[in-house]
Every structure is written in C-alpha cells, then in structure tokens.
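Asks: The structures considered in this document are given below.
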Structure 1
Amino acid sequence: MKKIVILVILLLSYLPNIATSKVSDAKMIRQIDSLMSLMTLEEKLGQLNLLPGGDLETGQKKSLPSIAKIRNGLVGGIFNIKGVDKIRELQRIAIEESRLGIPLIFGMDVIHGYETVFPIPLALAATWNMEAIERSAQIAASEASADGICWTFSPVGDVCRDPRWGRIAESPGEDPYLGGEIVKAMVYGYQGRDDLYASNRIMACIKHFALYGASEAGRDYNPVDMSFQRMYNDYLYPYKAAIDAGVGSVMASFNEINGIPSSINKWLLTDLLRTQWKFDGFVVSDYTSINETVDHGIGDLQTVATLALKAGLDMDMVGESYLNTLPSSLAAGKVVMEQINTACRRILKAKYLLGLFENPYKFCNSERARNEIYTQSNREEARKIAAESFVLLKNEGVLPLRKQGKIAIIGPLADTRVNMVGTWSLAADPSAPATLLEGIRSVAGDNVEILYAKGANLTRDAVLQARATAPNSDLLRDPRSEKKLIDEALRVARKSDVIIMALGESADMSGESCCRADIAIPEVQRELLSALLETKKPMVLVLFAGRAISLVEEDANIPAILNVWFGGSEAAYAIGDVLFGDIIPCGKLPVTFPRTSGQIPLYYNHKNTGRPLDDGNWFEKYRSNYLDVPNDPLYPFGYGLSYTRFEYGDLRLNRKSIDKTETITAGITVQNKGLYDGYEVVQLYLRDMVGSITRPVKELKGFQRIFLKAGESTYVRFEITPEMLKFYNDDLEYICEPGEFQIMIGGNSRDVMTASFYLTN
C-alpha cells in the first residue's frame, strides 16, 4: 500500500495550483485519469460519498464518518465539522493512512458568514449593494478557509414569492434579475475573480436546483409544478447567473419538478444544466435527498440511486445510497462503469482545482485560524452592511432618535443574543452578539437612560415557542402571567420619553423546516403593542423577521417601523446606528409585503388578467379582486424610506424607437430634497405591452445605487438594449418581439415615472 501512496503523491505533488498557473485541461484530465486507473470500484464510489462531521446539525441525525471508512477510501468529503485541528487530523488520515492518499473535501453551510455573521441572505438582498454582498461573501470565505473549510453550500438562488416558506430567509427574494445579480456577487466573493481558489477563497455551491422557492403551500420539501415558460422566464435565471459566474458546484433540491424529484431528474441535471448551460462542475444531493425519493414513490433505494447517477448527480450527501447499492447495480447492468467514472472524475477535478492535491493542508492554517476569524475589522464591516440592510417602512417624524432623555425598550426580542444572527449561522458563537439592549445602550451614550421590560413571551403557545427556538436559545418563557408582563411594560413605558418595541419573529421561526401558515406578528405580541399604544408615547417598532410580515394593524397605529430582519453578529450596534441617525437607512425590500396571508402569492411582476382591477380601486364586481381586502400590497417590492426625501423628475428618452441593433437611453433627475445625506436605489422596470404570450405588468431590468448630499441632484441614465427585452416564448426560444414597451423608473416598483418607446423589426 505504501508504494501506491508514494506513487500517487509523486504523480500529483507537482500539480500547480490552478489559481496561479495556466494548466491545460488536457494535462489535468491525464493526471486525474492516471489516478483513477489505480482506484478500485469501492474507492471510486467513496469519492461520491459525503458524510456529516457531527459538530453542526443541519438535518435528521445520521451515522458519522468512521475513521475506518476514511482509511479505506470510502469517504470523499465531510461537511459541517468545525475546527482547523480536527480537519487537519482527518485530512492526515486520508492522506497518510488510506491506500491512495486522496484528500478529502471539507464543506459547511457558510450561508451568510462564518464566525463573523452578516445579515441573513434576504436582508443582504435588501441592501441592493452588490459590492457589499460580494465583500460579505469574501470575508466569510476568508474566515472559513482559515478554519479548514474549502467548500460552502451557498449561495441560494431560489426565487420565492411565498413568504410562508421558511427558507425565504436564505433566498434573494422574489425577483429573478435581482436574485441573479446577488448570486453572481456571492460566487465572486467566495471563489474570487482573478485569484480563483486562492488560500482565502472557497468553492461555492448554487442551490437549491431547482425551483425550491416555489414549493406548494409555502411548505418545505413540497412538490413544484409549473410550466416551462414560467420556469425559464421567472425562476431559472439566478441559477444560470451562478453558472455563468463560474460556480464550482450545484446542489439538487428536495422538491419534485413536474412529477420527477430533482435528485433523479435527468432533464434538470443533464439536459438543462450540462447540455444547455454548459456547466462543468459537480452536482451534490441535498441532505439524504436521493434516499427520500423512495418516499416520493419512485422505487426502492437501489432503483433511485441508479436513477440519480444516470440523471447526473455526482455526490451523495449523507445517504450513502451510492456506496451501498451501486456495486450490485453495476453487476446487474443497471449502470455502467463509465457513469461511475464520470461522477468520480468530477469530484477529483474539484479537489484538483481547489489545490488539494498540491497541498492537502492548504486550508488548515492554525495561525490564520487564530488571527483572521472574528476580527475587529470583519466585525466593523458586518456592522456597516447590517445597517444598510435595514428597511425603514414608516416614519412620521419619530426617527432619528435624540441621544438624550429616557428610552424604554420593550418586547421579547430585546434581550436575546442567540436571536440576533438569524438562521443558518452554524459557525457563530451564540453567546458573542450583543443584545438589542446592549447595542442601543452603547450607541446612545451616557445621556440616555435605558429602561427595559419583556412585556410578553414570544408566543402564547408554549409548544409553538419550543418549535420556534433552538435548543441553546436564550428566549426562555417567562412564567409570569400575561397581565403581569404587560403591567410591568406599562410602568416602564410611562416613565419614558419614547418606546422602542422589539417584536416579530425569533430566528428559528424562519429557515429550513420553519414555515408559517400565518405571517403576522404572534398575537400575544400584538396585544402587548395594543396596550402600550394607550400610553400615547412616541413609539418605534423594531421588527425582527426572516420573511415578509403582515403589518396592517402596526402600520395603521405605529408612527415608525424599522425592519431589521436578522442582521448578524453586529446587528445590535447597527440598529442603534440607524435609530439615532448615525447611519441613514437605505435598504429596499427584495420582497413584497402583503396585507394578509390570504393574498399570498403576491409579487410585483405579476401578469394581468382579462378583468384587471384599475389601480387605486379596492373592489369592483366581476373584476379580479377580493371582497375583504385590496389587491395591492402593504409595502411594494423595492420600497424603503430614508430620513431624507428623494424627488424624481420627468423621465426622458433620447429616442422613441429602436431596432434590434440599437439602444435607447432613459434618464431621470433625482434630487435629495431633505436635510440628510443619503443613498437611494434608482430602479428601472420595463413592460412588454403586447406579446405572443402574456407578459408581466413590469419587470426589474436594472438599478443604480446613488449617494446624494442634502440638496444635491444628479441625472441617472440607463441604457436599454434589445437583450433586455428578450423572453422565452411558447417554443422556449429566447427572443424579443417588435412592439410597444414601457420604461418605468422610480424608488420602488409602485412609485415610478413612465415613458414609452417602440422596438421595430
């Protein structure tokens, strides 16, 4: 065995790092093929086997990787194990004690930061700041790579128009264009641009492929059924954007698509992904998703594992279906060796590109782990980005607060650390973040007296609260009666000059397996709010949420609402920065906020009906509307206020028509009419007025984030090209059609200036 190990090491040790040299594909293939010629069937299947490390729980508990399996070459990678020393030791066993010494790949759900946690992905989307999003991913990659991780299961490309779905917190929101820009930024942040897979970069994985955000009833793991037109026009673009950005891997989703689960869907994983989109990385299953196709009713484990391999799924996460069934499937002629070889080559190629053959310990630098994780500079960046993600939904002169007097902070989410970072913050120390109380005290300074009362439990239902809190949560139920909690809150509120209400969801009310049928703030919190409104004190609602929330009553009664999502490690200080005006709010909603759960799905880029309701109307008989609520949302996509006020001038076009070789320039003057310097996101929407298939009432096609000093104005230009007018027609041809188009520019999807032009043949 030692001779073989030495041979493989000699064969691969001179392989240059792809990040710093121009190695030909032919050379890489030759050297991978040389290694594969030495591998047994079991060792090849071992490369397709990804097992959990056991440190961090992200699914149903399964068996952990045994040292014996690593020594026998039966493990290709390990995920969600934390600590550079642990990882180094497992890598040493793979290199020194297995027959061929093939390095392991180490992955983790580094979703929105490592130990320094940034806002949840939905909140990052609310920044509309691609530089900041890329920077957050780069810092996450730097910290993770310092601790031995070289692969992340991120970004999420799932377009979601149903906020009941818990994993909308991980998504870029409801819009394909914005989602595409975000996933590109994250791929570049993780993997790098010019320095691909440098020692401080890691391989990204676009997920969940595909259409997972459209799960029926907003419920995790549920089926998806939609037309190909809708797939191509509304849902697939973010995944394609990640592929075009060079993402190294793809994760198959849990859901079925038109009757075939994604993990065994050949059209999805081969015809679309590899043939149409030219993806050349590897595909990994989601957690036991191959095994779960048995419950979908496709067949036994051997059958579904065979189908998954044939479909183009390369690596089996947790389930070990390949390892346990493919030998007998091969013997029976149900699969052929070349199919196994193809999957194995893809995994070895990824390890090659990461530089693991050149240096298996490339990402196991103890000094980096000590000095480059959770640093002050990283935390400062997280604080800044968090502040940019907050969305000011309402402000009737209450904000910004003055740094004087008495401020009451009331609510079940005011004094919790665990809650601040949000879902999927696996590597973070839950005790590290400041509470909202601590953050506001720090920012307010010595001239402000901070008063506090809990006021209510998270929910009235103790069972529901247990479901909505992690095992290590500090969101403990207060045994006092609801009356005593409210009475205490009233006493504190009456002593104050202004009340800050810390209400909404806990971190574990969104994320995987955290779907909600009712997206309102829990009833017991709303009752607390109602009681405190009787004090007539100025009030600010600081809303914690991992999704769009129904806020009709709150919007009607509270003078100021700041949606802070879950802002990460430094969220508490960032909230203080915005509340006191040290940073001016600039976030814009990446999702529509409905009035009620009954409007779901509600999204801005919907299509018209044959009986549309006129804008501004509530109800008209024999029109498409509700009896009891308006059609329109409470807060539209792209919406977000500032402490200053931006005014838009008339929309101007440099021409009235173009052909398919020309462009048109749309321009508009934007002026800061308020008293504060601030950022504005100028948004461009287009509408195809007449098409061979029905088209949306508007579609986001561009945006610019601008900074204006108080009183300053600027002229913002957008170049509209024929490419921006294209869509997939009934034959799935990507075309633009002649006719009339509307251009809309404004600060959100509702409040826009409009002009028209024509596309000629």
Structure 2
Amino acid sequence: MKQETFINERRPHESGTKHVSGKAYYTDDIPEPPGTLCGAIGWSKKAHAIIKKINLDEVIKSEGVVTVVVADDIVGRNDVGPVYDGDPIFPKKAEYYGQPLYAVAATTTELARKAVLKAKISYETLKPIITIKEALKKKSFVLKGKIIKKGEALKAIENSAHRLKGNFTTGSQEHFALEGQVAFVIPQEDNDFKVFSKTQHPSETQQIIAKMLNQKSNTITVETRRLGGSFGGTETQSFIFAAICTLLAKKTKRAVKLRMDRDDDIIITGKRHDFYSEYEVGFDELGVIKGLRLKLASRCGISPDLSEAINDRALLHIDNAYYLENVLVENYLCKTNTASNTAFRGFGGNQGMMAIENIIDHISISLKKDPAEIRRRNFYQKKKKNITHYNMKIEDNVIQEIFDQLIKSSNYKSRQLSVKKFNSESKYIKKGIALTPVKFGISFTTWHLNQAGALVHIYCNDGTVEVNTGAIEMGQGTYTKIAQLAAHAFGIPFNKIKVSATRTDKVPNTSGSAASSTTDLNGAAALNAISKIKMNLATYVKRKYKIKNSEGIYENGMVKFKGKSFKFNKLIKEAYLNRVSLSSSGFYATPKIHFDRKTFKGRPFLYFCYSAAVTEVMIDTLTGENKILRADILHDAGKAINPAIEMGQIEGGYVQGAGWLGCEEVNWKSNGQITTHSPSTYKIPAVSDMPEQFNAEIFKKGKNIENVINKSKTTGEPPLMNSMSYFFAIKNAIASMKNYTSNPNLDAPATPEKILMSIKDLKSKI
C-alpha cells in the first residue's frame, strides 16, 4: 500500500467549506448568554488638545445605557502599549483624532452607539503634528533612532564615477480585514474573565487585561478560534478593545460584546507606517553601488507601539537582495498626532526594500540601462560579497537562479522590446514592465519571541488526536498545515486530527502569530509533543513485547516495530489500559539566531525567503489610471507543506501589495482628522484590479537548508514584496514619455493623481 504522507500535498483549507457557507464561527458569532450587553466607544474629535471637561450626564440618561467607564474606573495600568507606555486606554490629554475617551454598555449596539454621541466635551485645542516632515522639523520622536554604519559610505560616494541624490515616500495602508475589531467577555466565578478576542496575540491580551484590572494572569483566559483576516492589525491594536470590553463586563458583572463599526475601527486604529527617505548614492559605469547614504524616517503616531521593531526590520532590509559595501543610514521614529501605527504584513521590511529598489531604478535610468541588469549586477553572491550590513553571512542564496529562471519563463526580454515598440506607436496609452527580486529574513527580530508551545492529546476510545498551539488561524492555513504535520507524524487519516482554538489556559506564554513564523514555530512545537507520545508508546511496546531498538514506523494507520505491528487505534487502546500517557506538551525555540540591537550586528534571521516578479502594466496618460496586464511570480517555498495554501498566499500577497503601492491612500486633514475612513473613501483592490494574466509558480528546486519542519519556507509576508514590480512597471511606463532618459518623480501609492503629477513633472524637465 502506498504511504499517505499528508505533506507536500495540496489539501483544501480546513475551514474552507465553513468560510464560504457562513458556518465558520468568529468572535461575533459566539452565542451570547441572556442579558449580554453591547459596548461602544466615545472618541476624541480633536487631534491634539487638553481635555478640560467630559460631561457624560446625557450619555448615562440615554435609552438602554447600563453603565459608562472612564479612566477613574481603571484600578491598574491605564495603558495597552505592548513594549513601552504611551497608549492609554483613556487619556487625560487627547493626542489624536479618534482616541478613545470613554465607553458605554447598553442593551443593544444601536443604543450604545447613539449614546456615546451625546457626551459634551470641552477642549483646549493645541496645534497637531501630522506629517513626517513636520515631525522632523520639530524634532518630534517617539524613540531615539539608530545610525547604521558599514565601511566608509561618504568617501565611497565621493570617489564614485557617478552620483545621484533623491527622495522617496511610501504611504500608509489600512488593514481592512473582512472581520473588524471585536471582543466578547463573559464574567466567571471568583472574579475571573473569559475573553474572546479577535487578536493575533492571546497571551499578551491576557497580560494587558490582568495589569489593567490589577489581577493575576491566571484569572484571565483568552480564546481565539479564527480571524477573518488581520495582516498585523490585531497584533497589538486589538488590546484596547479587549481591555475596554473587559472593563465594562467587570463593572456590570454581565457579558459584554464590543463590536466596532467599520468607520470607527479605521478612525481609532493604527495602520502601516509610511516612510520618507532621502538618499545619496555613488556607483560605477556598470551600475554597481559603491556607497549609499540613506535617511529613513517613519510616521509612528503618538506612541512607540511596535515602531522600534518595525523600523529595525526596515533597516535590516534596505539591502533587499543587494550587496552594499559601504552604507550609512540615519533612522528617525517620528511622533505625530495620529493613531499609533503598527504591524502590517511585511513589518517594515517592504518599506526598506522600496527605498533601495527606487535607488536601483534611478541608477538604471541615469545609465540608460535595463533595470533588471543593474539589479543582477548588485546581487549578493555565494562565495564572496555575501555579508550583510548587519554582519550576517548569507548561506542560502538562490536569488540569481530564481531571477534567471523567471526572465526565461516570463519572456521578459522579448516583452520588454514589445512594450517599447507599443509605446513608440501609442501617444496617450503607455505600457511599462519591471522585474524585481525579494530577499526577506524569517524570524522575530525580538529574540525571546522565537519560541512556541503545544499540547497534544490522543483519545483512547477512537484514536483521534487534538492539537493545541499558540498559533492563530487568520485564513493563512496554519491550522491545516499543523494538522497535516500531525497526520503524517502519526500515520493516520487527516480527518482524525483536530487543531483546536487557541487558549491561554491550554498553551501559555505564546508569541503572537506574526513574523511569518507561525507554522515554523508552532508546527515544530506540535511535532515535539508528538515525539514524546511516540516515545511513551515505544517504551511500552519494548517492555511488553521484548522488542529492542525500535521507535516504530507510523504509516497508513499502522504502527510497525521490529517483529510486531499494530493498528494505530488498537495500540492506543492497549496503551491506555496499561497506563501509558497519551498526552504531552511540546516546545520549540528557534536555533542559531542572535542579534544585538545596540550594535545592530548579529544573525537576526534563521533563513531567507527568495522570490522575483515581473509585472506589465498599462497607463492612461490623460487620466492617470492604470491596469495590471500580466504578473509572473516565482517564489521559493522550500519543500512546501501544502502547495495550494502557499499559492493562495503568494497570489494574495501580491494583490495586497499592489493595493499598498497603487490605490490604497490614507489621508489626513491638517487638523489631524482622517478622511479615508470607510469603503467609500478608501480604495482597496477589487476583482477588476487583478492581473488579466496571473502566472504564479513555486520554485521547484527550493529546499530550506536549515532544520525547519519539512524543509519548508514560509509564504506569509514575502509574497507581498513581489508587488514592487507593479510600482516600478508604472514608473517605467511614465519614463517612456521621455524615451527612458529621465527619472520620473513618483511616490507610492501610485494613484491616478500621483501618476498625472509625475507625468506633468516629467514633461517640465528639459
């Protein structure tokens, strides 16, 4: 009989049918006990102001209102900052438009939302700082930035045959997950609380709430079954909603659900950091970079949140796939009167990459060379030029192979000629094409987060298996892949494995599901637990049946030892009757990694993911509109656990990245009011924005050289960076209007307005 492996196998998402049928339970679908109240938040209408008085009399008198909570109701820590303070639950001073000031619990959501509007608040308005440039000018920072130095950048630039200067901006991005922010809290006996939260980080949610209530952590249980997407938006931003909901539940002694309206969700929560860069680069006649000076500043909002780690990752990825011999980088973490920006797929890496890719593009135009060729000439090599600016040796480099393979499979060179021919014959419609690489490091850059736990049970009556880990299923298929790993390890059918909801009272002290490490960490922890159970079984069989030196082979529902075979179910029942433990906890800690944030040296990543993408676009030079005609992607997923799920991540990541770089624009008024706060004012990619021809492929030669489960590589964040080819294809189309001799001034996102401004600017150049 052919062995069923369940890995390297295309399997549907474990909740796929429930997703499309509406049967999947999310936090808002959990049945509510009788008497459950509904919460709503009252927030600041000023971006920067001293709160002189909050009068809630009319709020309290409103129909259906049971209670209100304010800062004085918090007996413990009035802050949800994950690393540093700075994110008060209810502040004394308003620091951004949309900042929560109070909350109510009422009998219905509609009544609660009506009630919060009746507050009378008097402010002393102060002038807000909104933009990065304003913050730089006023030296307004949430934390001190870093200066990164390798070699002699200034001297190398001065001695270079060619030099260029410029600046570049990448915009913010709203997470806009299908499921909005929501929390549901049920009081328990002994002043305990059961918290259901849409969060990527149940353990830290538990800690935040415990500190707020001044209670022990073991009095708070946080459970999360699945998320309707997140993309980093609930790594920390969910804390305040879970905290406020728990505060309302504590005061009323009733179950409370806090379900955010989409507009309020966008207004209250932070987004992707926008970055501003200034650069000076020196290079030779071939386009090889000799020296780079870079100023990199980000809009952090009112507090650090995760900005330190996000800016660190941006700095770690300013090289992308390129060897930089001489580098000098100044980093600034700007404090502005906007919501604290936070984690978003890519976690700063993509912003760092966009800075260097823009520089490479600028070099290619100045030399009148193919940008793909300039990129190839600057690649890291295998035996030399393989040390990063943070002193890590790159040992798994396959970017050249991926790049060259994609050039052939996408017919890049012939299509490039076709694009130029089209542009020479078309006056108003122009085409563009671009090829960009990706090298993205995998691991948390915060060392202690690179760990995971698991709990595995086998039930004796039918041999079914339950696996519990700290992993959060956000649609990315991590539950499916962990179930596949467990089914393979035990050699039993996939349908006998159940991965249960993540709970802090089952697996404690978990890291957030982030950094593209969720399956790597939690899958390995689950396999560690399984190995302990299998060891228990082997010990029993050896003792009972006098078998030596056999750990057992698990396949096709059978367990085979030397001279003795069992049906899996029979062995499990027999083991139970002989008092053999069929449960175990598991643990995994990522090896090899070390990183000193102060010196900015070390090995922050266990391995790298590599990919490349070619995008062809068409733009209308009269309207600024653009269309993706074709996208070709080649991504290294190692030995993929589930190629179907990985492909979904690869395609979805590209489209989300195209939204960030193309149509998703976050805008604020000068008074700090966000104007893009609803589906009617904020444009996300639609079906019509998909590439007309979409060719995505997993690199068949891929294999992780590190000891990672199944020798796989993640597809969480890296695919988003393939969208860089889309942005530079647009830039290539604009450049064609000057016969590719002048560098278009184009910032991201490349909205129709910005494309038109770039065209106007280009035409004005002599």
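Asks: Assign the value 50, 45, 28, calculated as Cα extents along the principal axes in Å, for residues 534-661 alone, to the correct structure from 1, 2. All intermediate terms of the calculation are to be shown ahead of the outcome.
Replies: Values: 1: 50, 45, 28; 2: 82, 43, 22.
Label of the originating structure: 1.
Asks: Further question: Could you figure out which one of 1, 2 the value 1.6 for distance in nm of label points 7 Å out along Cα→Cβ at positions 230 and 246 was computed from? Show your work: numbers first, answer last.
Replies: Details: 1: 3.6; 2: 1.6.
Source structure: 2.
Asks: Quick check on the output: 0.40 is FRET efficiency 1/(1 + (r/R0)^6) of positions 342 and 486 (r between Cβ atoms, R0 = 30 Å, to 0.05), derived from one of 1, 2. Which one produced it?
Replies: Working: 1: 0.00; 2: 0.40.
This value belongs to structure 2.
Asks: Between 1, 2, which one scores greatest on distance in nm of label points 7 Å out along Cα→Cβ at positions 182 and 734? Don't skip to the answer; put the middle values down first.
Replies: Working: 1: 2.2; 2: 4.1.
Between 1, 2, the highest calculated value is found for 2.
Asks: One of 1, 2 was used to compute mean count of other Cβ atoms within 10 Å over residues 38-45, and the answer was 23.1. Which one was it? List each step's numbers first, then the result.
Replies: Numbers: 1: 17.6; 2: 23.1.
Matching structure: 2.
Asks: If Kirkwood radius over Cα pairs in Å, for residues 654-725 alone comes out at 14.2 when worked out from the coordinates, which of 1, 2 was used?
Replies: Working: 1: 14.2; 2: 15.3.
It was calculated from structure 1.
Bear in mind that the values in this text are calculations on the coordinates, not laboratory data. Quantities reported herein were computed from a predicted structural model and do not represent experimental measurements. Cβ atoms are built from the backbone, for glycine too; each structure is taken alone.
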